[in-house]
Structure 1
Amino acid sequence: MSSPRKSRRETNQQLTTAQGIFQAICAKKSFLCVGLDPDPDRIPTSFGGGVLGMERFCKAMVAATLPHAVAYKPNLAFFEQYGAEGWAALERVVEAIPSDVLVIADAKRGDIGNTATRYARAMFEGLGADAATVAPYMGRDSVEPFTAFDNRWTVLLALTSNQGANDYEFHGMPPLFHQVLETSQSYANADRLMYVVGATRPEQLGEARKKVPQAFLLVPGVGAQGGSVEEVARFGLNGQCGLLVNSSRGILYAAGPDASIDAAKQASAAEAASLAGDMRRCLEAKGLV
């Protein structure tokens, strides 16, 4: 499998450190991550159907939002449903993202030993992603095979924004998500960890920030799920921003199912610009830009 994304990253080390990500945030005055969740039931019909329509849509969304996005988060499930054709399309979408923008493979992998290592190779070397989401339920030996990769980020699920988070993440004393944050700091190469912390529970986001004051937090739940940029910034900003706020549906489907390609791009660009404007004001209020 070819991996042109990987070779480009080898020549551009900016995003392999927290300082580098902060510089990218300062350059765009935005900490926006655009989630690429190409739902075939919601993609405007003007893009066509199947794998090619999905790929055309994702590339259009990247082009429309690039002035404001410091990261893209393709959700692998939407591509994997099409088998080999879908994976090939995903590779082409990743190739279309400039190397100075972070690519987070939203894979939510979680296994141990050699299996975890192969999953990591698939994300980092096969796909060429800069980061991958990982489920921490199986503990240290499901995470360290990912953090073993130089110049790549591992994004642990900690406090998610879905309703089912109540089933496990708040149980125990301290709550399970506290334990994930605290225990993972002892893992090998813990400086390569980010954490998923949902925007729909801002006070708990503040608790997470206290547990990992220097880490970057990937924050879903803004937009369609009801979270606000201002609340996230209030509880989550640190001295190097420390936030990547993700919006997927609110940006991707801003124009509705019957929009033309140009109208879809314009609506998504406007939504991204609006969120980035909120982010700029939060950064300015904190004195970070």
Structure 2
Amino acid sequence: MKYPYGYFSIFLLTGMLGLLSGCSKPKVEDRGISQSNLNADFTITPVAGSANRFVITANDSSYIASKWDLGDGGGAVFGRHRQEIFLPDAGNYSITHLAIGKGGTSVSSSKPLNVATTDLAAGNLVQGGKFQSAADDAKWTRFTIGNPAVVWTMANGKLTATGGSWGHSGVYQAIQVQANKDYRFGMLVSGSGATDTWFEVYFGTIQPTQNTDYSNGGVQIALNTWTGCGNTAFNGNINTIGCAGALVGKVGKIRFAQSGTIYLVIKSGGANLGTSGISIGNVELRGI
């Protein structure tokens, strides 16, 4: 049966109006939880038998997603409303929960968490390696080797050696390790480019002394402008940038023959360490 054009036009118009009605803007309650109704509050519960494991539980799960920042420098990541976390390093953390609702609404909540001890199997044995505070700086001992023209200062999450004029100095700290256990060393290193300069890392069994050069245990990883690294601007892990020492090509993997105290020694010297000096940050020695 054929319909006259008039009837067809009315039919088409009615259908279009119905379609437009179905696509109309939804009510506020249909678009999800409003900002005022989101609740990002949460609890932190220690896991029995572990000083480094905790359960974080959101008080309300009536939203789309949880995003957690553990305050360990790893940044925020999506996770579950309730999950177990592992913080191997002793320190004070700020745990932040971002609750994300429908329509992109979000609200956050933060709680402090103190981790009293470092997990010896996986924790960072280097203390103060993030250089965030005077307490971090106090974990390191400075020593001068002859000419004091190279100076170490801490600022903005870095410890920086500046100067030159054939000065020579370093920093160190004592660390407890286990024999025949695999560890991985790493640290961020950056600079604008140096001239006639060395920058070396040692793990020795002898404590450094003032006005005395240090070579115990041999160079483990180093920048050396004569060997070919550190001449131009650099920024990255010393395991990748370093071009001298026993750990070249080993991605920081190291093992110690004896249990007990070793000294992590970082020293630098030369003609000119560059306009911005040589900076280190996020220094780590972890069991693997």
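FYI, it's all coordinate maths here, none of it is from the lab. Nothing here was measured: the structure is a model prediction, and the numbers come from that model. Cβ atoms are built from the backbone, for glycine too; each structure is taken alone.
When Cα Rg over 2.2 N^0.38 Å, for residues 140-227 alone is computed for each of 1, 2, the one that comes out at 1.07 is 1.
Of structures 1, 2, the largest value of distance in nm of label points 7 Å out along Cα→Cβ at positions 60 and 236 belongs to 2. Matching task: 42, 30, 22 is the computed value of Cα extents along the principal axes in Å, for residues 92-203 alone. Pick the structure from 1, 2. Among 1, 2, the structure yielding 42, 30, 22 for Cα extents along the principal axes in Å, for residues 92-203 alone is 1. Here helix-only ellipticity at 222 nm (-39500 (n - 2.57) for each DSSP H run of 4 or more, over all residues; to 500) has been calculated and equals -2500, so which of 1, 2 was it run on? Derived from the structure labelled 2. For the structures shown (1, 2), mean projected area of the Cα convex hull in nm² is largest in 2. Looking across 1, 2, the calculation of distance in nm of label points 7 Å out along Cα→Cβ at positions 116 and 220 that yields 2.1 traces back to 1. One of 1, 2 was used to compute relative contact order in percent (Cα under 8 Å, 6 or more apart), and the result was 18. Which label is that? Value 18 for relative contact order in percent (Cα under 8 Å, 6 or more apart) corresponds to 2 out of 1, 2.
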